[in-house]
1. Here log10 I(q)/I(0) by the Debye sum over Cα atoms at q = 0.17, 0.21, 0.26 Å⁻¹ has been calculated and equals -0.63, -0.88, -1.14, so which of P, Q was it run on?
2. Where does the value 31 come from, among P, Q, when relative contact order in percent (Cα under 8 Å, 6 or more apart) is the thing being computed?
3. So if we calculate distance in nm of label points 7 Å out along Cα→Cβ at positions 23 and 39 for every structure here (P, Q), which label has the highest result?
4. When helix-only ellipticity at 222 nm (-39500 (n - 2.57) for each DSSP H run of 4 or more, over all residues; to 500) is calculated, the result is -27000; to which of the structures P, Q does this value belong?
Structure P
Amino acid sequence: MWQWLSVLGAVLILAAFALSQTGRADREDRLYNLLNLVGSAILAVIAIREVQAGFIILEGVWAVLSLYALIRFRPQRP
């Protein structure tokens, strides 16, 4: 089960990257940041479970920065 979750996390991050590289999303795009947040959070949990310090740092920071972007670039209400 954990292997499937790690694949899902990687696919979500790669989907965000693909959207960015093809010009379909930028760093302010809500979907881009949501895909990064969920994907990196999944991988961070797995890294914590497996006690992989480097990946805990990488995915933890990735998730925090994605959450920050979601908050910072959220749509403004009129």
Structure Q
Amino acid sequence: MAVERSESKKSLRLLLNNGQTDSGKMRIRTKSFQDINDNATDEQLFSAGSQIGSLYAKDLVTIETVETHTLVEGV
């Protein structure tokens, strides 16, 4: 049985500092942006994430990209 990767989607995630828990650990808030252009470079995504992150009142902690793929059984 051969498995093929058929579809992929890319999203951009911003992790924001949302204060601290009672135990002193950082509380993270995540903002996700879907339907990112597949041809966007890492530099473009970082720049966009930084610019969007600067609009939030919370401090930007991390910028992540997430790729999901659909696996299908090949013929």
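No lab work stands behind these numbers, since they all come straight from the coordinates. The structure presented is a predicted model; accordingly, all values stated were derived computationally and were not measured. Cβ atoms are built from the backbone, for glycine too; each structure is taken alone.
1. The structure behind it is P.
2. Corresponding structure: P.
3. Q
4. Going label by label, the one that fits is P.
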